[in-house]
Structure 1
Amino acid sequence: MINKLKPKSEFSRNVLTLMTGTTIAQAIPIAISPILTRIYTPEDFGVFALYMSVASILSVVATGRYELAIMLPKKDEDAVNIVVLSIMIAFFVSFVSLLIVFFFNAQITNLFGNPEISNWLYFIPITVLLTGVYQSFNYWSNRKKQYKKLSHNRIIRSATTTTVNLGMGFSGLGSSGLILGGVIGQFFATLTLGQSLWYKNKTMVTVVKKLKVIALAKKYSKFPKFDILATLSNVMSHQVVHILFNILVNTSTSGYYYLVQKIMGMPTVLISSSVSDVFREQASSNFIKYGHAKQIFVLVLRKLFLLSLIPFLFLFLFVQDLFIFVFGANWAEAGLYAKILMPMFFLQFIASPLSYILYITDSQKLNLFMQMGMFFFVLLSFLCGHIFENTHLIIILISGFTSMIYLLYIIMSYHKSKGDFK
């Protein structure tokens, strides 16, 4: 009976494997979020959001975006050389980041207008390094279809992070608990995944050659040339919001927005990212075999749309009341933000996995233009809101402009999935 209920297609089985682990991993922070919002203030979340924003922006260049190329070579020997290349770049970027923080700590702190962030700037290079190494390991595991391993690893990261969050939160250490929770969780996730990969793939070290690494760096040079700027624009369009809220409005507003991103982004992390991991592998294989991936694209598009339509409509109607009930009256403003941003989250949920088609079809330039457009519109939203001194206007404009970009991503990715390289 149980076997009959299992998905028949390999794609669905792999998605279910990742989704199971991701569900557990995300259920843990969701379960304790009502506790965290009562032991941490919006200001604490605002400081944490500022830290993560800076770390996320720098993490874009941590591997030169070469981790995306790990999925592409036909031979594992080439792929493992790209893994080494990505990790080497991560160490270099982390070291440079440490030098910048050491020599310009005061200037950076003054720019952000938040003295509390000063000491935490020294932890950013650690986060950047761990993120770069983890992403390299993650894509290798994805290439080898080691979905159970990735699933278990996400649970380890989530459990470690939330344990530290709770322990330090009840000790009254403020934003320290949120920041250190993230760093320690990332460390254990990277360590456990790295140990597992080393145990099963240590013989692959013999195929790593200096000349091969250099050759592959040149072969896939479009990733650092075009995708760094594209992804940097994407990350900044999301993360610069917290920086600008800290500078132009206040830390509490940044905290409200962060909680909304964290909670409303859960469906994307929970389901869409799991679909994305499997979609990357199958779409890449289809292009190698058939020269297109239209069939798998349409299948995933249909499933994501049907899966998300009713839940997002329900949330649009009741999300304000739910935020007050779950997180407390102090977070009522966050509930309003969530309602305004609902169309953006809906389209992001659908577009996130499907847009990988642009990487497979060597369309980094197109991706770059759209990401730069998204970043421009976020800045325009803040400019308009600042001129009219209206925070809600900022949120409305961000939602509208970003939704437009995600819809464009879906349309363009569909055309590329057909093998249309024009």
Structure 2
Amino acid sequence: MNKVRVLYSFPHKLGADRICYTAWQQVNGLAAAGAEVMVHAGVLQRPVPPEVAVYTTLSRGRIRIPYRLLGTMNALALHDYIVSRRIENLKDQVDIIHTWPDAALRTLKVATRLGIPTVLERPNAHTRYAYESVQREAQRIGVVLPPTDEYAFKEDVLEREEAEYRLTDFLLCPSDFTIKTFLNQGIPAEKLLKHGYGFDAKTCYPDLSRVADAHRSLTMLFAGVAAVRKGLHFALEAWLNSPARENGTFLIAGHVLPAYAERFSEMLSHPSVKVLGHRQDVPNLMRQSDLFVLPSIEEGFGLVCVEAMGCGSVPLVSEACTDVCRHMQNALVHEVGNVKQLTEHITLLHENRDLLARLREASILEAPQHTWTATGRRLLEVYREAIERKRGRTARADVASLATLPNPSNIQ
């Protein structure tokens, strides 16, 4: 089978935090899977495998164009423009182009003209859904999102992203929940391809000496930016309504937005709740925790869920997080915003340590299926599917075009 030649366009600092880390791991996984990867990134923050060709758009050597100086959206547009110019000369060297949101419009237009298949990464749900669902919850709980919040409504961002949805051949969705939000916004199913995200088995591994002890107090962990979208307030209410609070500990690792902290200050100050702030040792905290809670309103995948599984911490998550977490098999899953269900789940595992042990064992056994190496292989197969589907569309279009031509025998 011929190698798939990928042009991977990422406008941010490849290898930094959050989506920058996700993209970096995707590149590593694709290279390990045997793809021929050409990366065009804004900045290379961390080394990639030597066989990966890297070209930067917003840096040269140690010189970088500050994103803040240009403004983030202008920096993304500049990256898009540079990549779109470069691919004009790469038609015969690329089988597929992988793009990221807010930096793809020009690239997608040129790729379409050249006939190169394209995929657009969707690290989150449909942006319109994300804006609306987070805004509704913010209003319900009385928290004002600052204008700089990534989920504060931005018409220009939404317009650009919806234009990208239309232009790309396929949208890469990491979960069934993400797919559902696009279907509900009228995006056809045939345009949606499912892949997934993973975890690093070198840092996320379980403490196999830790056993479920009915006499040991329960430890639950939340890790991430504590904002409206992540639903920490649901977890706080559920924890304080459960008997686990009496001698257990709820650890919160991550920055808590000021308005959010003020609104829920009473719950955050409960003796059983420990606010740790930003931490670099989250995998170690996961290994020390019985439960990992993520009651998000909106997610693309919930990467920390599979990291928790790899560390042996049982996920208690909302249905928005990821379908990797399956109720009563390797996790407990509740409806978005259903505090009563989440309270029952915490209580159940507080009182039934045998069930906790079974779920933990199932999580640990399944985790190797969700490493970055495994998801790199899966992404490569999705590329192959996209290329084949694109060829099928093109062939059908050619046939339809021929059908409209006049029959030569009828021409006088």
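Observations on the model:
- Structure from which 3.5 was derived, distance in nm of label points 7 Å out along Cα→Cβ at positions 57 and 289, options 1, 2: 2
- Value 16.5, calculated as mean count of other Cβ atoms within 10 Å over residues 217-224, assigned to which of 1, 2: 1
- Read-out FRET efficiency 1/(1 + (r/R0)^6) of positions 153 and 169 (r between Cβ atoms, R0 = 25 Å, to 0.05), computed value 0.35, structure in 1, 2: 2
- Label whose coordinates, when relative contact order in percent (Cα under 8 Å, 6 or more apart) is calculated, return 16 (choices 1, 2): 2
- Each of 1, 2 could give log10 I(q)/I(0) by the Debye sum over Cα atoms at q = 0.13 Å⁻¹, but the derived value -1.26 comes from 1.
- Read-out helix-only ellipticity at 222 nm (-39500 (n - 2.57) for each DSSP H run of 4 or more, over all residues; to 500), computed value -13000, structure in 1, 2: 2
- Which entry (1, 2) yields the derived value 57, 42, 35 for Cα extents along the principal axes in Å, for residues 161-392 alone: 1
- Answer label among 1, 2 for the case where distance in nm of label points 7 Å out along Cα→Cβ at positions 329 and 345, calculated from the coordinates, equals 2.4: 1
- When FRET efficiency 1/(1 + (r/R0)^6) of positions 121 and 265 (r between Cβ atoms, R0 = 35 Å, to 0.05) is computed for each of 1, 2, the one that comes out at 0.90 is 1.
- Value 17.8, calculated as mean count of other Cβ atoms within 10 Å over residues 33-40, assigned to which of 1, 2: 1
Each value in this text was obtained by applying a stated rule to the coordinates, not by laboratory testing. Predicted model, so just to flag it, every value in this text is computed and none were measured. Cβ atoms are built from the backbone, for glycine too; each structure is taken alone.
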